[in-house]
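Following this line, the structures themselves.
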Structure P
Amino acid sequence: GKEKEQLLVELANSHSKFTAQAEEYEQRLSAEREMFESHMQAELSRQKEALENSFAAEKSDIEARAEEACAAEVKKLLDVLQEEKDTSKGFEDELESLRRDKEETATAMETVRSELQASY
């Protein structure tokens, strides 16, 4: 009976030692899992921020290029418009000159007609 009792005591001691070790492992595992998760969380946040910065830089680069392209297009259109204006002005000057020539010719013809009538 004494041996049996001794065995039961040893068994109980072993059991509580194993239980304590198991709890210790469980706690260590839990702490490592938390560390790993917070490390992964930090890494993900870092990558997300890097991607957002990269995206923002790309976006502003695209916007800048679009603005430049628009400005260039507007300048081209303004140049064309100026050319049209200059051409139009040229035509108007030409027309004005023709009108003056016509008036001068009409005046000259009137003078000739008057002189001819006076000579008869």
Structure Q
Amino acid sequence: MDYIDKIFKTVSIKDSRRIIELYFQELYCFAPLSNKALSQKLLLPVPIVTAIKNEGIRLGILEQCSGGVGLTHNGKEYVEQALGFKGIDLCLYRRLAESEQARDAYADALVKNTVRHSTNAP
């Protein structure tokens, strides 16, 4: 079942369906999140964020929990399978998303690793 299309058809969103993908991505990586936090991260009005949440709850992929909204087990499976998030290192993702210093250090490590492998190539 394509939950993103179902929500997109039900909720009046002027943006593309990509905004709903980003909604799920934020919840997958940082849940629980309040409607206000999601609104600020996605640059959407709170009523739209609330409408997406309510439709997701109706479909059984979102749940209201302490601290805001989160994904249900079915919601997590959907994000992993349909959006390709299975196997993501969430600790690394969170660290990189929240710190420019961490991103720079990680980029430097990737460059060093690439250079090392390319100099050892036949």
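Which one of P, Q has helix-only ellipticity at 222 nm (-39500 (n - 2.57) for each DSSP H run of 4 or more, over all residues; to 500), as calculated from the coordinates, equal to -38000?
Answer for the origin of the read-out: P.
Quick one: semi-axes √(5λ) of the Cα gyration tensor in Å came out at 114, 7, 5 when computed from one of P, Q, so which one is it? This figure was derived from P. Structures compared: P, Q; top value of distance in nm of label points 7 Å out along Cα→Cβ at positions 41 and 65, i.e. the largest, recorded for P.
Ranked by distance in nm of label points 7 Å out along Cα→Cβ at positions 57 and 97, structures P, Q are topped by P, which has the highest value. Taking FRET efficiency 1/(1 + (r/R0)^6) of positions 1 and 33 (r between Cβ atoms, R0 = 30 Å, to 0.05) as the criterion, the top-ranked structure out of P, Q is Q, with the highest value.
Where a number appears in this text, it was derived from the coordinates with a stated rule and is not lab data. It should be emphasised that the depicted structure is a prediction, and the values quoted were computed from it without experimental measurement. Cβ atoms are built from the backbone, for glycine too; each structure is taken alone.
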